[in-house]
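Q: As structure tokens, here come the structures.
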Structure I
Amino acid sequence: MKNPFASWLDAGRTVVLDGGLGTELERRGYRDLGRLWSSALVEVDPAALREVHRDFLLAGSDVIATATYQAAVPTLIECGHERGSAMRVLRDAVRLAVEERDAHAPSALVAASIGPFGAHLADGSEYTGAYRLSDDELHAFQSARWHLLAESDADLLACETMPSLADVRACVRLMKETPERWAWISLMCRDAGHLVDGTALTEVLALLDDVPNLAAVGANCVPPCLVPALMDAFRAATPLPLMIYPNASNAWKMEMGRPLDELSPAEFAAQSVAWRSHGAQIIGGCCKTTPSHVQALKAAAG
């Protein structure tokens, strides 16, 4: 079974991810979508999702993520879906992304996005990991979405913004249940040595050593200024391919709901040179990154 990133990595090329799907939709006027965030548009306005996927692909993304980060089956059910319609939302989200990929960039990959339990709470908990669930509870929360997406036409699964060791353990357990399916795990880190819940990065990476279907590991939704030190810490602890997709901001105040600074596409891409020199092989953007940021990343990566 070959790593989906192998054709890029074997050739020494940088894989370029897409940018912030939810924040790009907000930039285009789609706000107040509730707990389902961008996932709500799978039913409400699929054309808007198609347009953003398309624009990221045309900007040069080698990978686009589906609008399923917020759409765990328990979340969909709490938002009024029956189980059958919840599963349909997940399938449709993958279908939209796959169809846009096939039409505009057939060599690109589609990653089925899976957010942490904190995204279900919709209270910023993915930025703190400040919830206490058992491993079995977290596994049960993710299981239905995971197995449906593992059977979908997505090329791999993307475990994103994972803030706690327990979240990571749940993902690893699910990966071992689907050994034929590749996934990546991207962490939410408070500094170059710890997850936001305080777990040492070395402890997390040791857990990932024996997961043969782990395509890459890294971090997202972090400030760009942290990336070089963070990549150094990852590289010292693991031989896995490294990924990073930070925010287009070096500071963020949750109570303000806006960045305190915002990097232009050119500034963001200029900083990405250092990310790659510190070992990042797969790069992209998270909050406040647009197709223009991706286009600039692609140009900088050569």
Structure II
Amino acid sequence: MTKLFSLGVALPLFAFVAPAWAELAYVPNAGSGTVSVIDTASDKVIRTLSGDGSLGKKLEGAVVDASGKVVLVVDAPTDSVVAVNAETGKVIKSIPAGRGPEGIGISADGKIAAACAEDSNEAVLIDVAKLEPIKSIPLQGKNPEHCMFSPDSRWLLVSNENSNDIDVIDLKQNKSVALIAGGGHPRGMAFTTDGKFVYIADESADSVQVIAVGSWKEVKKIPTALRSAGVLAHPDGSRIYIANGGAGTVSVIDTHSNEVTATIAVGKRPWNMAITRDGAKLYVANGRSDSVSVIDTAKNTVVQNVDVGKLPWGVAIR
């Protein structure tokens, strides 16, 4: 394999200045049917959203709209994405999302969300402002789990567990135009901030693929740790984080060298993650510890473990 190029991106400093308000981290708890809300300033749970018990019985993927007022959370048993008032926890609307949805992604401008329907093998696009499905896109692969938008919202990638591949959806055509061969049970994905590469976790291979956007060819495979699953990019483009579900760790990949530079012990079965806008804190959902580990990204150390509900699936921050 030829030596890789630098993937770092020079961006203006103001892009990463911390907001004047404290961001909130929303944690869907698959085993509790609730969403824990963590204040990222204090790293304490400040409220729990339940929809008065009607939020759902198996909450998985979640995103937050651009205003921070609405949480969209997947409830697989009801084949829906539930829109919830982020402050009161009241259910606003239940949105049809194919059969057996699990993961959900949101475009950079916050206008469109995409839910991955595992049982009907489709990506369902949702108008976030209207809270309505606008398009169902059939997939070539089977059993989709994660949906990830490119930074420019041109592409939507969908990782398919059962067919061991990733659908490439051209959002100008609203159709799947290519398949990326997975390295083994593909799970989470993250684009670099410049949109030129995407990192894909291969759970059964304990590794990560680096894929060139456009050609959709693998340029490198990076060994990580047991059952790599969640993937997240640092906002400054310098690092990729991999949650290793079997190892109970997070691997830190330097995007210049494409080597693992640090390994951070977290809780049991870490899965999906989110990061604050300034990139200072990484929040990792620990599914079998019923907790969220908070990582100081400058020091690569856990600074807090926050107790949440049962079986936290992931984290969304706004």
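Q: Given 2.5 as the derived value for distance in nm of label points 7 Å out along Cα→Cβ at positions 97 and 201, which of the supplied structures I, II does it correspond to? Present the calculation step by step, with values, prior to reporting the outcome.
A: Working: I: 2.5; II: 1.8.
Considering all the candidates, the number was obtained from I.
Q: Ranked by mean count of other Cβ atoms within 10 Å over residues 161-168, which of I, II sits at the highest value?
A: That would be structure I.
Q: Comparing relative contact order in percent (Cα under 8 Å, 6 or more apart) across structures I, II, which is largest?
A: Structure I gives the largest value of relative contact order in percent (Cα under 8 Å, 6 or more apart) among I, II.
Q: Given a computed value of -13000 for helix-only ellipticity at 222 nm (-39500 (n - 2.57) for each DSSP H run of 4 or more, over all residues; to 500), which structure among I, II does it belong to?
A: Label of the originating structure: I.
Q: So, one more: When mean count of other Cβ atoms within 10 Å over residues 233-240 is calculated for each of the structures I, II, which structure yields the highest value?
A: Values: I: 17.2; II: 21.1.
When mean count of other Cβ atoms within 10 Å over residues 233-240 is calculated for I, II, structure II comes out on top.
Q: Additional query: Given a value of 20.8 for mean count of other Cβ atoms within 10 Å over residues 89-96, point me to the structure among I, II it was derived from.
A: I
Taken together, the values in this text are just the output of simple stated rules run on the coordinates, not laboratory data. Predicted, not measured: the structure shown is a model, and the values here were computed from it. Cβ atoms are built from the backbone, for glycine too; each structure is taken alone.
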